[in-house]
Every structure is written in C-alpha cells, then in structure tokens.
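Read the figures in this text as sums done on the coordinates, not as results from a lab. Because the structure is predicted, anything quoted here is derived from the model rather than measured.
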Structure 1
Amino acid sequence: MDRSTYKKGSYLLGMHLPIYPPAKLLEAMPDYVLLLTWNFVDEILEQQMEHRRRGGQFIIPIPGVRVVCS
C-alpha cells in the first residue's frame, strides 16, 4: 500500500507483489497489517484511523515488536 501516485499499478521490486492505494485497505479489511516503514509510523497510523476504528490492527516490528489497535 502506498499513497504515491507514481507507484500505483506497479509491483514491489523483487517480490512481484502489487502496490495498492490506501483505499484498498478498507476494502480488504485485514485483521492485521504489517507496517515495516517504522520511520513513518505516526503519519501512517493517523492516515489509517478509519481502518483502526473498524478494528484493524497494525504490527510494527521495529525497533521492538508492538501491535497497535484503535
């Protein structure tokens, strides 16, 4: 998932996983989302408040493992 308009419709390098816009997260509504961009955690959690409000949780493994919910 990425907000960048340049990356939409592209694939993650080396993994061939599609890059979706953030709206896809609310469509799919996974129970947990692995968030590896630890340096943007606060910004992303704020942007994804609706996902968290609906019960979605984020797993943030860096610098220590934590699970963030609503």
Structure 2
Amino acid sequence: MDITLPLEQMTTAEKLRALETLWTDLCRDESSVPSPAWHEKVLQEREARFRSGEEKPIDWESAKRMLRERYQ
C-alpha cells in the first residue's frame, strides 16, 4: 500500500497529529513492534547507573523544562 500525504501543504500541527495517530495505532499491539536488540543494552546500562547512584530519576515536568531550556 502506497500512502501519500501532502506534507508540503500540512502545518506542523497537522503533521504532529498525523504522527500521533500513527503512533497510537502502532501501540495498540506492542508485540507487533519488536524492541531493537540495542535497546535492552541501553536499558541495562541506565539501570546500572541508577543503582550505583550515578543517575537520578526526575519527574516528567522537570525533564520537559530542562529539554526546552537546552534546545531553545
């Protein structure tokens, strides 16, 4: 199936809504989107840093604020 979207004519908001619609559909059946092999290694490394105290969790609102400040 070939799907063509008028990307040049779509606003950023429309593109984000299309992306969210696709992502929501993909997430309906998580087993249909296997996690890549490298992902397990990354998660293990992050867990090790967390357990050692090298890395601390932060709440989502703080994370968003930090990202916005970093990439403005």
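Here are a few things to note about the model shown:
- Test item: helix-only ellipticity at 222 nm (-39500 (n - 2.57) for each DSSP H run of 4 or more, over all residues; to 500) calculated as -6000, pick one of 1, 2: 1
- Computing volume of the Cα convex hull per residue in Å³ across structures 1, 2 gives 99 for structure 1.
- Label whose coordinates, when semi-axes √(5λ) of the Cα gyration tensor in Å, for residues 15-54 alone is calculated, return 16, 15, 9 (choices 1, 2): 1
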